[in-house]
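No value in this document is a laboratory result; all are computed from the given coordinates. In this text, all values refer to a predicted model and were calculated from it rather than measured experimentally.
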Structure I
Amino acid sequence: MSDGEVDMKIDPARAKALSSQLQAVSERIGKLAAGRKVRLVAVSKLKPASDILALYQETQHVHFGENYAQELMEKAAVLPREIRWHFIGGLQSNKCKPLTSTIPNLFVVSSVDSQKKATQLDKGRAELHSSQPSNSSLVLGPLNIHIQINTSGEESKSGVTPGTEATELARHILKSCPHLNLLGLMTIGAIARSKAVKEGEENEDFICLKDERDRLEKELSDELKGKKLELSMGMSDDFEGAIEMGSDEVRVGTTIFGERPPKQDFKVKGQAEASKS
């Protein structure tokens with residue numbers, strides 16, 4: 001058990017239900033992926049750490065997504081280092097360095113929408129690198145980044161506008177952030193659009209993200225040096241359509257974990273008290 005981890009009581013019935021639900025989603029992904037590797041991120045926001053630990057122990061699933069920086073930092077401190085954390089929520093600039101400088105197993109930040117935030121994330125990752133002892137067995141590479149694209153044009157949505165704004169941010173990450181790795185693009189999209197899509201139709205947000213990825217790969221070919229950018233799109237209600245349109249990663253929460261509690265009722269360790277090991 002790593003430093004900071006705690007023993008948690010896991011309800012066997014809950015563990016079995018979670019495992020079954022994750023397996024069902026994985027099977028649906030497998031049927032649509034047609035041999036492609038599609039990463040499943042189990043979105044665990046406002047769910048107790050015991051749920052994540054149950055899934056990790058039962059299924060060896062390691063990719064979990066969180067929407068709130070403080071919640072992610074608290075969970076990362078008490079859960080196994082083998083977990084690969086995804087930050088997928090709106091990110092404040094003042095949370096960038098704390099997030100990246102304290103969580104060595106942070107796999108990706110998927111909501112980067114400004115050069116300022118990218119710079120702060122880069123500085124935080126650099127601090128984490130420099131803080132590692134010379135005899136550490138932990139190998140830290142650059143932190144993966146998704147640029148969030150506002151494909152729906154909604155004012156309430158985070159993300160950069162497709163076109164010049166996206167190009168400038170991508171170029172900044174590639175040229176000025178040596179501790180970051182531009183992994184790809186992400187969109188949340190409009191819920192109304194997802195619900196309005198009929199069988200056989202394509203989601204406009206997914207079309208937009210795919211076109212933007214293709215444009216960036218062509219426009220920044222020299223900086224990318226032949227590297228391909230992945231697409232992160234699709235959630236519980238629309239992940240199957242996203243996979244059919246080429247998504248490399250889907251983010252599924254309620255279909256695996258069930259409905260979330262009100263934020264004010266959330267506890268990292270859940271209802272059962274965790275005891276120090």
Structure II
Amino acid sequence: MLLASRLTQRDRLVLRALWDHHVLTTGQIAQLAFPNADRARRGMLRLTGLGAVERFRPLLPPGKGTAPLHYTIGEAGAHVIAAEQGIPFADLGYRRDRIVAWSLSPQLGHLVGVNGIFTALAAAARHRTAAELAQWWPERRCATTWAPYIRPDGFGRWREHGVSVDFFLEYDTGTQRPLRRVADKLRGYANLATADGFTTPVLIWTSSPRREANLHAAIGTPPVPVFTATADAISEPPLGPAGPIWLPVGAPHEGAARLRLIELARYARPLPSGRGDDDEA
């Protein structure tokens with residue numbers, strides 16, 4: 001394929017991310033694969049010209065400014081993915097109508113928000129010695145793996161200096177779900193922990209400090225380790241979600257300080273060594 005011969009390793013990384021996670025903004029692609037936003041813009045313009053990706057700019061409400069460009073995989077890019085997987089293109093399951101539908105989906109903001117947590121971790125890894133986002137699974141892979149117990153918005157593995165922490169991510173926008181519904185989902189995580197023998201921290205990213213406080217009140221003492229954060233908690237921007245932003249939920253932790261992501265490893269039982277060891281990010 002002529003296109004494949006013109007792609008760099010970085011291009012292929014971006015295409016795989018778009019296939020796995022559907023939509024990424026220019027800024028998120030910069031966090032994931034480029035040294036800065038200007039290089040990302042140039043790189044994505046090139047991939048757009050090659051037909052490997054498509055782009056759109058969602059409309060924002062009046063007075064909210066202009067949204068960044070959002071990218072999805074193009075048909076030519078999907079052919080590259082099929083070739084990498086060693087399968088016929090027809091078996092990949094690419095459908096342009098489903099890809100394009102994200103531009104009009106009411107779930108677009110939620111999807112982009114979830115993806116932004118993980119791309120911020122990818123960027124943080126470049127600012128911290130011996131750090132790595134070793135895994136990043138999308139919702140559909142999580143649902144396939146852990147049904148019928150849970151359907152988290154994402155699963156990740158973060159590493160620093162040889163220490164790993166697995167985590168499930170719940171992205172709470174503050175508008176889509178009542179507090180009680182968010183809290184009730186934790187029963188599924190407790191049932192999964194009983195069934196597979198792993199206790200994995202659950203991270204809830206929410207919209208504001210007020211919403212975060214209300215979540216703590218609604219959850220009370222959780223059946224599994226739960227930690228919350230908001231963008232307001234970020235005190236070290238280069239580290240973002242890897243930094244000391246995660247607040248433990250539950251009476252035993254009342255008044256506790258926020259923790260770095262890697263510090264949550266001590267709440268996992270047993271230590272994560274058998275789950276998802278293929279290390280595919």
Structure III
Amino acid sequence: MDKTVKMFNDNFEQVLTDLPNLTFLDYEEEDVAVQTNTLEVKGRDGVLVGSNTFGPFKLILNFVYEGVDTEDYHLFKQRMRGLLFRREPFYITHSDMPGKKYAVYCESHTIEDVYDRNGKFEVSFNVYKGYSESLKNTLDVNFLSDNWQFEGGLISDKEIKYKHNSKRFEIWNGSFDTIDPLTHKLIIRIKADAPNGFKMTNHMTGQTVIYYGSLQSYQTLTFIGVHPVIGDERVGANTNHEWIELLPGFNNIEIDGVGVSNVSAEFEFDFIYR
């Protein structure tokens with residue numbers, strides 16, 4: 001089976017390995033860039049340590065190109081420059097890790113000429129988010145497909161789903177890290193008959209979001225990150241201005257309140273990998 005590399009964002013899609021005579025060889029991910037938050041206090045030994053953050057890292061892809069002739073080879077080198085160096089960032093996926101996507105911009109590409117018409121290309125991308133993401137999000141949950149891979153191992157003795165029609169349910173986060181809607185993609189859609197509002201609690205973290213307004217069954221309250229909206233209207237003023245996070249593994253979620261019924265909830269997010 002041929003190895004593939006694809007670039008894409010909302011505006012374009014390009015399978016690099018569909019270019020004639022270009023072959024993807026292998027890849028390398030640089031080490032995790034740990035940024036330690038420390039504070040040195042005068043008169044105390046050592047330092048106080050806060051939460052670590054993670055900086056960008058490099059993804060390096062290696063290719064070989066076999067040109068028809070010298071002119072073809074030179075034209076191809078120019079074409080690669082135009083494809084790789086773009087004004088807007090994009091995602092990269094490759095067949096050696098088919099369940100991952102990397103949000104990147106191209107940092108450099110080094111060419112080693114081999115005779116007059118062949119060359120080896122080392123392309124370096126900056127993974128600017130500091131983590132990679134699952135190729136698909138949780139609304140595409142066919143975990144048996146080639147679109148998913150699980151570095152931490154898939155827990156299979158419980159049902160895993162992200163659309164629920166009950167007040168209490170579990171949401172599985174297959175990431176290496178906590179999904180924090182301040183920095184990560186997390187979209188929660190809630191429908192309910194809630195004449196007196198409702199509260200949503202993650203019992204694994206103790207976090208609770210309270211919506212004080214009334215919600216009709218035909219309405220959808222959507223939390224886009226930390227911003228709640230109904231239709232095109234932001235309704236954050238009707239909340240306690242809190243949000244919930246999703247820990248790695250199973251999260252026990254409850255949606256309830258006075259007179260709350262006919263609850264349905266949908267959680268959309270990408271798994272994140274260190």
Here Cα Rg over 2.2 N^0.38 Å, for residues 24-183 alone has been calculated and equals 1.08, so which of I, II, III was it run on? I
Name the one structure among I, II, III that semi-axes √(5λ) of the Cα gyration tensor in Å of 43, 24, 17 was derived from. III
Please state which of the structures I, II, III yields 17 when relative contact order in percent (Cα under 8 Å, 6 or more apart) is computed from it. III
Parent structure of the calculated result 39, 35, 34, given that Cα extents along the principal axes in Å, for residues 104-239 alone is the read-out and I, II, III the choices: II
